[in-house]
Structure 1
Amino acid sequence: MLLYRVRGILLATTVVVLVTFALFDSWLPQTVAGAMVWIARWALVGMVLGVVLSLLGPRFLRTQDSVVICAPVQGRWLALNSPATKVPSHGIRAYGQTYAIDLVYEPPGEARPIFGTGPAMRPPRHYPAFGQPVYSMVSGTVVRASSWHRDHRSRSRMLAVIYMMLEGAFRELGGPGFILGNHVVIRSHDGVYAVIAHLQQNSTTLQPGQTVRAGQLIGRCGNSDNSSEPHVHCHLMDRASLFRGIGVPMTFANITLDDQVAGVDAVPENGQHMTANSPVQPDSSTQL
């Protein structure tokens with residue numbers, strides 16, 4: 001389990017070593033080149049081990065109960081990449097994202113730009129989600145908060161998405177912070193870590209060590225780093241470290257699905273709309 005937790009660090013380290021060797025091998029003095037060859041070989045072994053751990057490790061993970069939390073948004077939101085449809089929801093378990101979900105704002109009577117139409121890279125303000133308030137899913141203590149990443153344009157056509165994927169490969173070299181963009185990590189009183197990502201630049205003033213409560217305003221929806229359009233990404237994990245955390249199942253409290261009337265504790269499936277009914281309302285002193 002310990003090796004499985006550090007698989008991301010192992011893979012990232014081996015990639016850096018192999019890329020460095022490939023770029024600078026011909027420039028190295030003879031006295032160093034021999035040592036670099038051995039280091040590169042061990043890096044290949046480490047990469048193979050990291051891949052094997054990524055493929056086989058999940059078989060040994062214990063089953064965890066779903067944690068009921070407050071929805072991070074209000075209003076009508078469309079679910080994408082939902083754990084209610086498949087697990088892992090984003091196709092990977094890295095950064096504790098096994099049960100992550102993406103939420104896109106689609107308020108009644110307001111059209112959201114359709115993928116494949118219009119400009120390939122729209123300004124984020126063209127999307128109704130941009131600037132929408134985002135709330136804490138749990139009560140607890142802030143362990144990490146980032147707000148300096150810029151909000152880039154959307155990736156609204158297939159060529160733009162391909163560009164985003166290539167761009168994402170370089171973002172990976174900078175670590176999870178350059179994938180999640182502006183994000184907040186909060187340790188709940190139960191020891192679970194809640195992650196909310198892709199926040200708008202400079203929209204949060206939270207600092208590590210600060211106490212927040214479920215439903216408190218913590219930022220606004222943005223389009224920072226590895227994001228195709230303004231949306232809220234959120235997930236739970238069992239460690240503070242995005243490299244070592246393992247995903248924890250979650251359930252949103254008191255939401256309505258599609259056109260249903262009764263509130264339920266659930267997570268919407270892909271393509272399903274959810275509306276948060278009665279989140280804890282922040283008082284005036286917690287507004288950002």
Structure 2
Amino acid sequence: MYNRVSDAGYIDMNDETGVMQSLDERYYLNEVYPRLRLPLSEAYPLVRLDSEAGYHSLRSHPLLMLVALTGTGKTTTLGCLKRILGASGMGVIPSRRELADWIALPMMQTLIGEETLPVADRVRRFAYTRSFAERVPGGMAAVFSWLYLADSFSDLVIAEGIRGDNEIRHALTRFPAWRIVELTLDPLTRLRRLSERRDRFDRAAGAADLSFLPGELRAEARAMLEAGAIDSKAIAIMAAEVENYGLYPFSEGDRFANYHRIVADERRPDEVAREVAAIVEASANAQS
């Protein structure tokens with residue numbers, strides 16, 4: 001008989017060490033998934049959340065994961081990449097945002113007794129995903145590995161979705177079939193882009209506290225704020241993201257052959273996309 005505690009991937013809180021409960025996909029499938037009506041099979045017919053004959057775990061499938069912090073230009077780069085490569089390998093699996101909406105956020109809401117409702121405020125979303133990462137080793141990288149892909153699809157999957165050193169390290173060390181391509185951009189440029197764009201998830205409230213920036217950038221950021229080049233919403237979003245994922249790219253990239261970093265400063269998205277396309281082609285050739 002299924003036991004909600006012992007069979008759901010729990011590690012009980014230890015009063016002496018303060019170790020937090022650790023959860024895995026069994027908790028999600030047993031406690032959360034039955035409450036939801038997800039459009040997974042309609043939107044992604046090649047993907048399942050539970051194992052079945054004719055499907056294999058995404059953790060063993062060749063995957064190129066594009067990684068970037070908010071405002072770096074990942075979505076625009078992916079659009080350019082699709083024009084270069086066509087649709088092959090893209091849109092096969094859900095995005096990070098979808099998996100956060102379908103798995104990470106409702107999992108945390110269920111755990112603390114909240115209703116499983118959508119969350120649009122980006123700072124609140126960061127808080128949920130931070131709590132999720134504290135309980136699920138690997139955070140969203142682990143969530144991607146919970147997916148099962150139809151055996152009929154054997155091509156390289158191209159996706160976006162993990163962030164921060166912990167998620168990147170988890171993917172690189174545990175899923176050798178995956179290749180990580182991280183885009184980086186100067187923090188002040190990202191602040192400016194965040195202030196200019198109108199993404200429906202770019203909702204955040206908070207004081208314009210620039211203390212998350214290194215000292216050498218604060219004076220320039222303060223001048224940009226006073227001139228109206230950046231706004232408090234962008235500052236609140238980036239501050240929350242820094243708390244979760246840091247400010248700078250993965251520091252251990254040189255240790256991993258399946259990690260690539262692309263500096264996007266002063267480069268057009270189509271130029272960045274062409275460099276990613278070259279990595280995709282090399283990955284596809286290696287796979288064949």
Structure 3
Amino acid sequence: MAYLALIATFLVWSFSFLAAAKLRQHLGLTDSLAARFVPVLLGAALLLWWRRPLRIPGKAWKTLVLMGLLAVPAYNLAFFHGLKTVPSGTASLIIALNPVFTAVLARVFLGEPFGIRKVGGLLLAMAGLFIVVRFGTDKEVTWPYLSSALILALAPLSWAVYTVIGRTLPKESDPFDGTYALLLAGCLPVLVLARPSTVRALLESPAALLSALYLAVPCTLLAYASFLWALKRLPAGETAAFVFLNPPLANLWAFLFEGARLRLAFVAGAAILLAGVAMIVLPGRGRPAASA
């Protein structure tokens with residue numbers, strides 16, 4: 001059941017690249033954050049009130065607040081900034097670095113082994129990313145484009161920290177209560193970005209409004225809860241491996257809805273990057289998968 005929940009989660013998340021890019025076409029960075037997370041803040045508050053009494057141990061609250069700050073402001077500042085310039089298909093591959101960052105952080109903070117195989121996977125993933133960013137799109141390689149790609153890479157780094165920290169939550173924590181609590185904590189700083197002009201811009205653009213609602217409800221209120229529910233039942237490494245679904249699905253949506261074309265260099269770089277991620281995440285022959 002946990003695997004089915006993760007598949008459904010990444011089906012929803014893979015479309016978020018197109019939705020975020022569409023939203024950024026109409027709104028600035030701070031307005032995009034407010035358009036997505038003010039509805040999330042209201043929804044999380046209502047759900048927490050409805051689910052009282054909350055099944056969250058007192059010792060879990062500090063962890064949940066930290067996870068909320070990583071999942072909302074930290075991740076999405078990098079995500080929305082990058083989607084203004086980086087094509088959605090390329091962005092999905094940059095986000096696919098999440099398992100790489102997860103494995104490195106697990107080595108640094110949890111003492112998990114990071115042998116020659118994983119070092120090779122890390123180098124392979126970096127090489128594939130370079131090919132995709134440098135040769136995989138029709139965009140001219142300028143500093144604004146490269147800097148956006150580098151800033152976008154901070155998003156999977158934030159999510160990797162979120163994933164590792166999420167494995168430390170007490171077992172008695174309810175995944176749904178915990179999700180809505182961390183979303184409420186993470187959305188509170190975004191509230192200062194909300195302005196009446198954001199509402200007017202959304203009302204003037206049905207495409208932006210639908211994108212904001214898609215990112216707020218299925219992508220955040222539903223998919224975050226599904227991810228955390230699965231994370232409590234599976235090792236962090238296995239959970240992170242489902243990020244493999246993002247690049248092919250995101251590129252499929254870009255092809256179907258935007259008519260995007262895949263260049264040979266993009267396909268080659270994507271294959272190298274995902275092969276490197278596979279070397280890090282997937283267990284070797286005859287060895288069980290490691291848990292973070």
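Among the shown structures 1, 2, 3, from which was the value 71, 45, 36 of Cα extents along the principal axes in Å calculated? The read-out comes from structure 1. Work out which structure the value 0.80 belongs to, where FRET efficiency 1/(1 + (r/R0)^6) of positions 63 and 255 (r between Cβ atoms, R0 = 25 Å, to 0.05) was derived from one of 1, 2, 3. The read-out comes from structure 2.
Out of 1, 2, 3, which structure matches -22000 when helix-only ellipticity at 222 nm (-39500 (n - 2.57) for each DSSP H run of 4 or more, over all residues; to 500) is calculated?
Numbers: 1: -7500; 2: -11500; 3: -22000.
It was calculated from structure 3.
Any idea which of 1, 2, 3 comes out highest on FRET efficiency 1/(1 + (r/R0)^6) of positions 135 and 271 (r between Cβ atoms, R0 = 25 Å, to 0.05)? If you can, show how the numbers build up before the last one.
On the way: 1: 0.60; 2: 0.05; 3: 1.00.
Once FRET efficiency 1/(1 + (r/R0)^6) of positions 135 and 271 (r between Cβ atoms, R0 = 25 Å, to 0.05) is worked out for each structure, 3 has the highest.
FYI, it's all coordinate maths here, none of it is from the lab. What you are looking at is a predicted structure, and each value in this text was computed from that prediction instead of being measured. Cβ atoms are built from the backbone, for glycine too; each structure is taken alone.
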